[in-house]
1. A value of 0.99 was derived for Rg/Rh (Cα atoms, Kirkwood Rh), for residues 40-207 alone; which structure in P, Q was it taken from?
2. A value of 15 was derived for relative contact order in percent (Cα under 8 Å, 6 or more apart); which structure in P, Q was it taken from?
3. Could you figure out which one of P, Q the value 4.7 for distance in nm of label points 7 Å out along Cα→Cβ at positions 64 and 312 was computed from?
4. Quick check on the output: -18500 is helix-only ellipticity at 222 nm (-39500 (n - 2.57) for each DSSP H run of 4 or more, over all residues; to 500), derived from one of P, Q. Which one produced it?
5. Tell me which structure, out of P, Q, gives 4.4 once distance in nm of label points 7 Å out along Cα→Cβ at positions 128 and 168 is calculated.
6. Rank structures P, Q by distance in nm of label points 7 Å out along Cα→Cβ at positions 32 and 200 and report only the one at the top, that is, the highest.
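All of the numbers you see were taken from the coordinates with simple rules; none came from a lab. Because the structure is a prediction, the values reported are computed rather than measured. Cβ atoms are built from the backbone, for glycine too; each structure is taken alone.
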Structure P
Amino acid sequence: MGGRTKRALLAIASVVLPAVAAGAATFYWQPLWVNDEIIRYHLWRADVESRYLEANGYQIHYFEAKPPERFFKPNTTEEEGKPLVLIHGLGSRGEDWSGMIPGLAAAGFHVYVPDLLGYGRSPKPNVDYSVSLQEKTVMDFMDALGLEDSDVGGWSMGGWVALKLTIDHPEMVDRVVVFDSAGIYFPARFEASLFVPTDSEGLARLSAMLTPKPKPLPAFVARAAVSRLQQNGWVIERSVASMEAGKDMLDFRLPEIHKPALIVWGGSDYLIPPAVGEQMHRLIAGSSLLVISGCGHLAPGECARPVLQGTIDFLKAVPAIKGGEATVDGNVR
């Protein structure tokens, strides 16, 4: 190897090795930030935009994904695609829909994914964080965008918000889809403290309730996850306290829903068991039930492909699907 080649390799190494070391250090000290940036990069590559708008005095962060041009009316910039609003759950944020946003947009939907008040990059005011408040947040968000007669989807607590919105303001909702939704009474097998773990053991218990196949996390990742949950813990605790108070429960109101409704559930959901989805299915006349076998409470993330396909099939069906039950394999990749 010649002297010039050696010097060139040494010069390259003097740049690359420190960069690798810096990257490794950043990942060690801020693993969740790195993971967030990777998710946001993939969303950006899929033409999903990160935006803010003012709704009822708050700067709400949201993701927006427009349908491809083939879904525009001929020789116009007017979309044929329906608006679709996705509402995340407790302790979550818009990024957790990342496995479904690009696919829904590609199927022709104009997708809007807000961070609820207190979550993600939206403000965290000193309020009660009730389901009613989050319903109003979504209403104000949709009003600010001029959305009406939209399809609405909600995951877990977000499903509760979506169902309540459909009941209280049916003019705003065309079809509704809920994923492992809260909203009716069931005997919980956990304490409220589950959602704000204080150590890695508590985080492991939370993971075991969310997924049937929890993966052990490196100690530094577990520490970062506990720290993040603790930072936003007061919002989560207020949300849970409001839900436990029961004033927004929908047990006796679900029969008021007369919109096409799809209830999607992980067949191995330990947090909110499938029996809850079955009860919702019975209470909402004409609703459809889709069970994703082998998946838990995180089905839209862990089993995104079958959940996405089932959601698209329901939302695009003409005429709207009424009734029916189906089970699909959640291990499809």
Structure Q
Amino acid sequence: MASTNGAPSTVVADTLRPYTRGYKAPDATRGLIARAHETRLARTVATVVFDHLVIVAVNFAAVLAWLSLPWPLAALALALDAAIIGRQLRALECLVHEASHHNWSRRHRRLNDVVASVLACSPTGALLAEYRRSHLVHHRDFGTDLDPDLRRYRELSIEDLDRLSPRRFVSGLARRFTRYQRGWLQMLGARPSVLLPIVVWIGVWTVMPVLLLVPGRPGVAPVVAGVAACVLAYAIVTPTIRLVGEAAEHRYFNQSTVWESTISNLGALHRLLLHPHGDGYHNVHHMWPGVPHHASRRLHNLMTRFDPDAYGLTVNARTSVFMEPVKFRPAK
């Protein structure tokens, strides 16, 4: 993000004290906020299973295209396959984030961790205990040198991205992509225990549908095509989506509260691609991290209705990727 005076901004923060909260909900909303914290394990499991089934379905469709279409169309189907898989992996990552706050099941925390580790963490390369430790530091020490998000913003000069020019924005992301992705790839290369589950999931998503659903002997080529789509998704599509999404969540420069530093990304593209499963309602998340994905949008809408001035008119929000955040204007 460019600074308001036209000069490149540098993320400056009080590195010793966390930012203050910056928002207090009215007493009259305590009941609805408490109800919004109720977790629903069955609903979340159904959500994550659907994410997996989408990957299987698009992989199978790409394999059929590879078997039946001319190679240019088959290659196009493969690229579309990789794009959809990448989006689904981003959705699974958002559910890892949910699990770190025990938002799959707060009453049965061990079950929360086991189910999330199998269905969301293992296919995305996340280790839930490590992710939780790092992410909770972001909440507890927001805006200090301990905040991992602030460190990443500094390292990549995230707030210098020019969103008002699509060309310069994309160019800026491209220049940052290699540094952003390097850490993830180094982590995978150093930990076979992380890489092996990903390989297993790629096999489940790709090899099993081919063997079970394609009649006759499809040969090696369709399987290789499906695996290639998954590799493209992991290596390029998902990290690109994640980088765009993470770069949109905060602005630390010249801020002193969590509320003012947090941005909700509420456009259709945000909800569909960049911030699946309610992840775009980031002000809700930072005020009440225990609100699960299936309740965040509803709570946001309720708060704009019950506290239209202090909440509804002060949320920093985007409805487009190519815009600076503006004060949210709730629909009347």
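1. P
2. P
3. Q
4. Label of the source structure: Q.
5. Working through the options, I get structure Q.
6. Biggest value here belongs to Q.
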